[in-house]
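Trainee: Following are the structures in question.
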Structure I
Amino acid sequence: MERELRLKTNQIARYRPYTKQLEFHALKSREGLLMAGNQLGKTYSGGANLTYHLTGSYPDWWDGKRYDHPIRAWAGSVTNEVTRDSVQRILVGDPSDEGARGTGMIPAKLLDNVRPRPGVPNTIAALTVKHIAGGNSSLVFKSYDQGRTKWQGDTVHEVWMDEEPPVDVYMEALARITATMGQLRLTFTPLLGMSSVVLRFLKEESEDRQHVRMTIDDADHISQAEKTKIIAGYPAHEREARIKGIPALGSGRVFPITEESIKVKATPELEDFLDTLPCLGALDFGWDHPTAAVELRHDREADIVYVRRCARQREATPLLFSANVKPWGSWIPFAWPHDGLQHDKGSGEQLAEQYRNAGLNMMDERATFEDGTNGVEAGVTMMLDRMQTGRFKVLDHLEDWFDEFRLYHRKDGIIVKEVDDLMAATRYGVMMLREAVYKPVERRRTRGRVRRIS
């Protein structure tokens, strides 16, 4: 009985994170997001993450930021009621049972000075937590519906936001950790689609902003039979968000097929086979948005296109980006879009020519179909037709490519031109497959005769 009570009032001791949860805890960036499906343990992870900081008692496996002193923290969600039933419940215990206080993530013996919130039943406004270094950490519970002004003023070390916040509330919360060089952590299912907060993590790349995406397949506590039932129970248009943590995409995905149908495992045997196939590269130029490149291989006998490599980099000069992709092979011809014809305002040199001078084997003309057209919808249709008929494959470790594939969507029937750089490069490459070439045979002389090297 005593052991059972001890375990019940020290839930954090029983926490064993899954792989994706470990990745979330290890984030050292200022802004961190665990974007996951429903009921996969994201709120549990957020509660554990904050509890470690409030107590200063970190487990042996911990690889994230540490505080060696008491901290000030905020935690909140959509409304006071939602904060009570999610954040407060995870941290303190069942709010409907006063006897359950201390059965959440924060050990009962460390809870102190619990202050109720007037006017909202069973809701806590603030509390303190005993810190391992001595003294108390403080925690204040908040809600988004209080508005931006209620998230102003104080300076804190940690903020945990469970469920996606409005962007103005998010920016105020972010300002609270500036002076302390602290952290803001979010845990939510992206049911609001490609919102400003989601785009901040998916599009605005930064060392100070990182995210982890957790799917139903990453939740070890759910059996396969249960996963099947859960998936079947969600409406089709919400399924990707609720089971995979992929933002809901308004009018729908451009490529409405499963990742598994185009993924192929990158084995040594496959790599050897791909080396024997005709090849071309393709570029999508960028600056504010990333420059992107793909390497395609074409099995002409089976008419299957393989995406073998990809690269994506923001604010990279032609010289810098070319240095990243030249190791793929200096002989590989690169397709490029019509904006490569634009002239640089400083040098007057065409953009495509700058990449050519940087060492890439750029094709002579911009990417078009054989009839000279270059329509986006025609290119997308060609790619989708290949995907649906098993004639388009992507090596399974190209996570940047799949990140864009998941988010490539339409709004009001129009393709959204955001987070689509690798998709565009792939489209140019598929348009120009006729220009794919075999790797040239290298030759060198040995004692007066030529030796062939393949």
Structure II
Amino acid sequence: MTQELHDKILDLVRQYYHAAHANREFVPGQSKVPYAGRVFDEREMVAAVDSMLDFWLTLGEQGAAFERELAAYVGARHALVVNSGSSANLVAFATLTSRQIERPLAPGDEVITVAAGFPTTVAPIVQYGCTPVFVDVSLETANALADRVADAVGPKTRAIMLAHALGNPYDLDAVTDVVKRHDLYLIEDNCDALGSEYRGRRTGTFGHLATQSFYPPHHLTMGEGGAVLTANGRLRRIAESFRDWGRDCWCASGQDNTCGKRFGWKLGELPEGYDHKYTYSHLGYNLKPLDAQAAIGREQLKKLDGFVAARRANHARLLASLRPYEEHLILPQATPHGEPSWFGLLLTVRDGAPFSRPELVAHLEQRGIQTRQLFGGNLLRQPAFAHVAHRTVGGLENTDKIMRDAFFIGVYPGLTSEMLDYVEHSFQEFFAGLTVKRAAVFDQISESASRRRQPPGALRFDPEADASGSPAV
């Protein structure tokens, strides 16, 4: 009877998906063209409900399976699932402060990063008392300028923490060379770049640690969710401790005495034999997602290759359609040796263009085409970072340019051919209108010049003064 009810519930979920979510019609000018969003079918809904029917409300078997499958996809040895990409950044950075590693980061240490990005890439640096060192970015890739990264290394530099901007890998040859030469730690913020490659190798495997986000706009979604990736078993264990309240025990939820000596440890100043499940080696958090979220993630992971292919195809199509407007727009370029799994299509209005970013963005948004800024723009201009101690190397002119003049549009797999047609037409419409406006301005200037050339008292035709066409003085 129980199995029969179980199967009936899941069958109803499938029916519900097709009734409530499938085959939504796109109506140009009325429907939204999202910059990103969930792409799913009945399989994700069934997986989530199936998991909830077990009513295991914390992380469990689905989470462990997702970690194995994600690590295999990226090519990392270990994956640790958390409740968001921001939490992943926090856990990854915290891991490098642990006294259980030989050279932990400490307050006052410097970490090289960029200000053109998302705040929670930088926030952990500040939260753990370290000093962010900001370098400028390329306008074409939105990634750190490699020579600035090298120039930024000083006597206090201990780590580099950079995101692959909008899925475009940064120059990993140059960055990893700096890391090796100066014995630094590297954290790859891979949240916007799942599936990206550099020299044929997946991003997220070049750093000591890397992070992923599974928020709905990202390459796959668990609703809220993220992950920490590493090849190092010790770092994985420390990251798990920070994720799980800071405890020293590594037993999964619902398991006891995995180590075989739960009451046989002597740690700190605790009495010998104190329960290992309640022994804490770090000042940690509780940053686990639900098992049902991991069940959704497993179904999404099966579709990831298709999602990545769609992102690349959509980006290529929209980029080609915008080539005629390069006179006015700086278009994105893939980093040499990089194969991006694009998160969005970044556009920057050139200096001297006869329009502003707000004008172009308003045109698109009025037509239901969502746009987004490149996250925080220049983070140092944000209220939260106004009084953060930092160092800047070489100025942030391009970062400020991106803050003032750049935005991005979507390339996610949910965009249909009709949506892409509409986006292309909307850009064409904007630039055609720009041409008409320029022609009108030119005509006004020409007419004004012609009037200035006529001698005083000369006859001129003024249709408003005499509709009959008679000459007027």
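Trainee: Consider the structures I, II: one of them gives 0.98 for Rg/Rh (Cα atoms, Kirkwood Rh), for residues 99-194 alone as calculated from the coordinates. Say which.
Mentor: I
Trainee: Right, another one. Upon calculation of semi-axes √(5λ) of the Cα gyration tensor in Å from the atomic coordinates, which of the structures I, II produces 51, 31, 17?
Mentor: Numbers: I: 50, 23, 22; II: 51, 31, 17.
For semi-axes √(5λ) of the Cα gyration tensor in Å, the value 51, 31, 17 is produced by structure II.
Trainee: Moving to a separate point now. If volume of the Cα convex hull per residue in Å³, for residues 35-154 alone is calculated from each of I, II, which structure is the one that comes out at 176?
Mentor: Matching structure: II.
Trainee: From I, II, which structure was relative contact order in percent (Cα under 8 Å, 6 or more apart) = 21 calculated on?
Mentor: Computed on structure II.
Trainee: Given that Kirkwood radius over Cα pairs in Å, for residues 291-362 alone, derived from a single structure, equals 14.7, which label among I, II identifies that structure?
Mentor: Values: I: 13.3; II: 14.7.
Working through the options, I get structure II.
Trainee: Work out mean count of other Cβ atoms within 10 Å over residues 51-58 for each of structures I, II, then name the structure with the largest result.
Mentor: Top value of mean count of other Cβ atoms within 10 Å over residues 51-58, among I, II, belongs to structure I.
Trainee: 3.1 is what came out when distance in nm of label points 7 Å out along Cα→Cβ at positions 211 and 427 was calculated for one structure; which of I, II is it?
Mentor: Working through the options, I get structure II.
Trainee: Same structure, new question: Out of I, II, choose the structure whose coordinates give mean count of other Cβ atoms within 10 Å over residues 91-98 equal to 25.0 when calculated.
Mentor: II
Trainee: Could you tell me which structure in I, II was used to calculate helix-only ellipticity at 222 nm (-39500 (n - 2.57) for each DSSP H run of 4 or more, over all residues; to 500) as -12500?
Mentor: Corresponding structure: II.
No lab work stands behind these numbers, since they all come straight from the coordinates. These figures come from a predicted structure and were not determined experimentally. Cβ atoms are built from the backbone, for glycine too; each structure is taken alone.
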